[in-house]
Structure I
Amino acid sequence: MYGTTPGAWRTTPQRTAVLAALRACDGFISAQTLHAALVADGVTVGLTTVYRTLRLLETAGHVDMVRDGDGERLYRPRPDEGHRHYLVCRECGLSLAVDAEEVERWVTRIARDIGFHAVSHTVELTGVCDECLSRPDRRQAPET
């Protein structure tokens, strides 16, 4: 089913449940949060299985991964249009896909110029979205 090499993906009820739960999520989710949701739904699955399944899906190119402000890996299914880059709000976790053709061309050029092949890359863009920035609790008190 999934995988880049024969045998890389062995379908099990637990892996099927992880994939279904991931597809049901809106936005990016951590392995721990996904595991908690599965357990709350009565699925018997270990946290290690969730991590391992997400890593297999990432390696096979079926999920996108970003890191949150603490460095934790967050996952979501990769859209049909393929590899994407995201701008992620450090406050609320909102993630928006961004046009990164310039990044893709740069990676291709650098790899070609240096003589590397099958290069993968991670580009992480984080910031604070307009909504979080305009929250009353974020506004600075006037100096006196």
Structure II
Amino acid sequence: MTYRNPTPTVDIIIELIDRPARPIVLIERKNPPFGWAIPGGFVDYGESVETAAIREAKEETGLEIELIEQFYVYSDPNRDPRQHTLSVVFLAMAIGEPQAADDAKNLELFEPWQIPQNLCFDHDRILKDYWRYRHYKIRPQIDN
């Protein structure tokens, strides 16, 4: 019997706490799908999601992050046009100067009112949920 299961991924919303407005880091993807994205990637076999989040943040931004909390799991089968994935999203903080690396073509810091329109995957929903949580402490609602 062959099983087809969703592929686990992580996304990390990184706040730079050494800046007054505590902007978040977004990367511009070098590979399809193109556009802006929350740093993240695939969980390697034998790796915990926490380790994957720390590794992916380092690979894509050069930042040493501190994971604050697991935010939410996004699992809509259509969230990634390449395949069915589920993403464990973490909130993290860091200090320093992020640099685009790995599969990040570019990197920028964004405040809530500056978020680009061309976000990949379901990152528009994730960031909307994040800002709502950050400002009002309201967690994302479960979709059935």
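Nothing in this text is a laboratory measurement; each read-out follows from the coordinates by a stated rule. Note that the coordinates shown come from a computational prediction; the quantities given were computed from them, not determined experimentally. Cβ atoms are built from the backbone, for glycine too; each structure is taken alone.
Figure out for me which of the structures I, II the number 0.94 belongs to, where Rg/Rh (Cα atoms, Kirkwood Rh) was derived from the coordinates. Can you show the working numbers first?
Working: I: 1.05; II: 0.94.
The correct label is II.
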If helix-only ellipticity at 222 nm (-39500 (n - 2.57) for each DSSP H run of 4 or more, over all residues; to 500) is calculated from each of I, II, which structure is the one that comes out at -6000? II
Structure (I, II) behind the derived value 1.9 of distance in nm of label points 7 Å out along Cα→Cβ at positions 56 and 96: II
Using relative contact order in percent (Cα under 8 Å, 6 or more apart) as the calculated read-out, with 30 as its value, let me know the right label among I, II. II
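When FRET efficiency 1/(1 + (r/R0)^6) of positions 16 and 48 (r between Cβ atoms, R0 = 30 Å, to 0.05) is computed for each of I, II, which one produces 0.95? Walk me through the intermediate numbers first.
Values: I: 0.95; II: 0.75.
The correct label is I.
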